[in-house]
Structure I
Amino acid sequence: MPALAPVIDTLDKVPEAVRGFYEPKDGKHYLILDATPHGFAPVAERDAANTKLAEFRDKNIALMQADEASKTKWAPYAGIEDPVAAKAALEAVAALGKKGVTKPSDIETAVAAAVKAANEPLMAKLAASEAIAEANAKRADAGTLRAKIDTAFKKAGGRPDAIDDVVARATSVFTVKEGEVVALPTKFSADKPSEALGMDEWLAGLAKANVYLFQPSVGAGADPVKGGGAGARPGQVVLTDPTPQQLGEYSKDILLGKVKVNYTK
């Protein structure tokens, strides 16, 4: 007798004598056994195993999906190895946010504003100090210029009450550089155009054009060509009651002391 198959599609595949040992189920015929054959499992156990397998598969798929989602979610934070430190940093950022710092440039803006606020009083004081120093320097230069002009003007026979006028005129011709009175860069000597205008030459020109700024000389009359006269030095020419033209002509020599002016009227 051939071996009996545990499951057959139709009974005609087994001898008629054993067909009674099969029972139909789900369109097939199953061999009725008293015990489970070696290598086989009861249907109930198989179904339970299949159910557990399906549950395991579903859970495994769910875990794999969750793992992929977690990797995607935490990928930007892959370099963070200390969660505690990361949390502290986030809290610090949140605290800065409450103070208006939401991006790095906010810190730069805040620092710049603080520096500006701190420096403004200092810059104001510095500007005030510089202004004071500049004003003092100008006053000192003005004093130097006045002193130099006053000395030269008096030596040239200038009227004491005309000094303010002369100093005012001098400021448009001379300046003070390193403590010395020098002509402005645009003022040159008429006698020596390649050289700067000197103070004596300027005063001579001033005496020629503005006789009233200078005092008349006092002394005895004399011929302007022959010289002589009371109070005159040897070799000094004396102009007696000179005309304005003569004063202009001899203004330089008057300033140099070579000619003395004498008024009798």
Structure II
Amino acid sequence: MKLRYSAFAEWQNCRRKYDLQYVQGWRKPETVPSKAEIGTLVHAGLKAYYLNEDHKLGVLNAVPALHCIDGKELTDAVSLAQIMVEGYIQWQEEEGLDCGWEVLLTEKQLEYKITPGVILTGQVDLVVRDGVGQTWLVDHKTCQSFSQYTTMLSMNQQLMWYTLLLKANGIDVDGAQFNMLRRVKRGPRATPPFYAREEVRFSGRQLDKFKSRVLNQIEEMQQSAVPPRPTQDCSWRCPFVNVCPEFDNGGYAEEMLQDQFIKEGNA
């Protein structure tokens, strides 16, 4: 089994959604670019920038990877992504935030065979060595507000996941950073700041504890059933909210999945 962080985190949130999305491979057909797909465009632009390539062309090159590939909404998404990346470049240059940075990795897919039957995977956005010789994991995030990523930063599991992946591949980092870009066009009515960067350092003990939790959860994932965990958040965060009750009352769950979703195969 190859396990990426998003699937690991979804198991913690709702086992049924994990099974439907990451094991069975169901997804909603996209009619407009999602927030995640705007993030894909921004990541592509930032990758090009840190490789000293044309960031606008980098955004455009990512368009074929999207589920929604035409229409005004796509044009707007590309425009927004290019504005976000352009503004980010101006911001970091004015602040001198990247001064002395040496890029070691950018958008690198890594694997870590954590048990004989399970491989952790993840795509690391950026790894740099700064001007004083410290090595940093940098994770780009597109967001509406910075607080959604800065809250509980010292316990962030995703950054610890990537830190473990890097360590397993021979790269020890001194710390991690969230590199945040708000999803706004920076028009006259938009309120700054539009960009922020926050750093965190994990102790060896923290990483060891996290690795133990990962191993324990993997054991559960291989042995446990996949019941739902209904909460008020299901109405906005789960695409399967209308299908889910049908699994438990003998309804038409499978037919609804066939009618309303697309199956992409196992994750």
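Looking across I, II, the calculation of relative contact order in percent (Cα under 8 Å, 6 or more apart) that yields 24 traces back to II.
Starting from the value -17000: which structure in I, II was helix-only ellipticity at 222 nm (-39500 (n - 2.57) for each DSSP H run of 4 or more, over all residues; to 500) calculated from?
Values: I: -17000; II: -12500.
Matching structure: I.
Which structure, out of I, II, was distance in nm of label points 7 Å out along Cα→Cβ at positions 61 and 77 calculated from, if the result is 3.0? That value comes from structure I. For which of the structures I, II does the calculation of Cα Rg over 2.2 N^0.38 Å, for residues 45-100 alone return 2.04? The structure behind it is I. When volume of the Cα convex hull per residue in Å³ is calculated for each of structures I, II, structure I comes out greatest.
Each value in this text was obtained by applying a stated rule to the coordinates, not by laboratory testing. Just so you know, these numbers come straight off a predicted model, no measurement behind them. Cβ atoms are built from the backbone, for glycine too; each structure is taken alone.
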